[in-house]
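> Take a look at these structures.
The numbers here are math on the coordinates, done by the rules we state, and not lab data. Nothing here was measured: the structure is a model prediction, and the numbers come from that model. Cβ atoms are built from the backbone, for glycine too; each structure is taken alone.
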Structure I
Amino acid sequence: MFLLYCPHCEEHREEEEFHASGQAHLARPTDPDNCTDVEWGEFLYFRKNPKGLHRELWHHSAGCRKYFNVLRNTASYEIIGSYKVGDWLDAPGEKKS
């Protein structure tokens, strides 16, 4: 078990209070009515699952019930930080594009 920091509640809580909701920073198709079945299926079902740094969307389901993002190393379970949806957290050593 690990502790997650909720940027809304501004405190660390046990992992059991949260629900992981998948990859963060996904852009919804601009015109979903005109997407092909393949494009829509890729948006709905295909996600990155990297070994290493990954940005994830989490839900504080047993607390404030708000969503936020977590930057986490999936290989070591190290949590680099958490931040509100719409914000961005730079990873150590990450190259900006």
Structure II
Amino acid sequence: MNSKPGPDKSPHILSASSNLLGICFILLTSLKLFQVSQKTIIDEIVVIAIILFMASCILSFLSIRSVTSRSAYYEKIADIIFLTGLLLLFLTTLLFTFNIIV
């Protein structure tokens, strides 16, 4: 039984953030493989996104497993962290697209 009001977003956050975490690892590996990471700031942005998506995964998992009132708090924080990670990936995409590689 779900004691939280409203829709339960935690399973969706967990699956989306774990998928994006895998994509970030592939992107980071590609940057290292093609030896682009020394010339750009993109790999540092991707590492921050990896940390954010991992934190989002952990918090959404805790939200699913928790039966206390902290469940809604974990879900809200996971949601904010997930959105921040998405914005970082968007920034990375813009850097690639417009060749603004610093």
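> One of I, II was used to compute helix-only ellipticity at 222 nm (-39500 (n - 2.57) for each DSSP H run of 4 or more, over all residues; to 500), and the result was -26500. Which label is that?
Values: I: -2500; II: -26500.
The structure behind it is II.
> If you don't mind, another one. Matching task: -0.67, -1.32 is the computed value of log10 I(q)/I(0) by the Debye sum over Cα atoms at q = 0.15, 0.25 Å⁻¹. Pick the structure from I, II. Don't jump to the answer; show the numbers that get you there.
Details: I: -0.67, -1.32; II: -0.62, -1.21.
The read-out comes from structure I.
> So distance in nm of label points 7 Å out along Cα→Cβ at positions 33 and 89, computed for just one structure, reads 3.8; which one of I, II is that? Walk me through the numbers on the way to the answer.
Details: I: 3.8; II: 1.9.
The structure behind it is I.
> Now for a separate question. Comparing mean count of other Cβ atoms within 10 Å over residues 49-56 across I, II, which is largest?
Values: I: 13.8; II: 21.5.
Evaluating mean count of other Cβ atoms within 10 Å over residues 49-56 on every structure, the highest lands on II.
> Output the label of whichever structure in I, II has the greatest value of relative contact order in percent (Cα under 8 Å, 6 or more apart). Intermediate values should be presented prior to the final figure.
On the way: I: 26; II: 35.
Result for relative contact order in percent (Cα under 8 Å, 6 or more apart) over I, II: largest is II.
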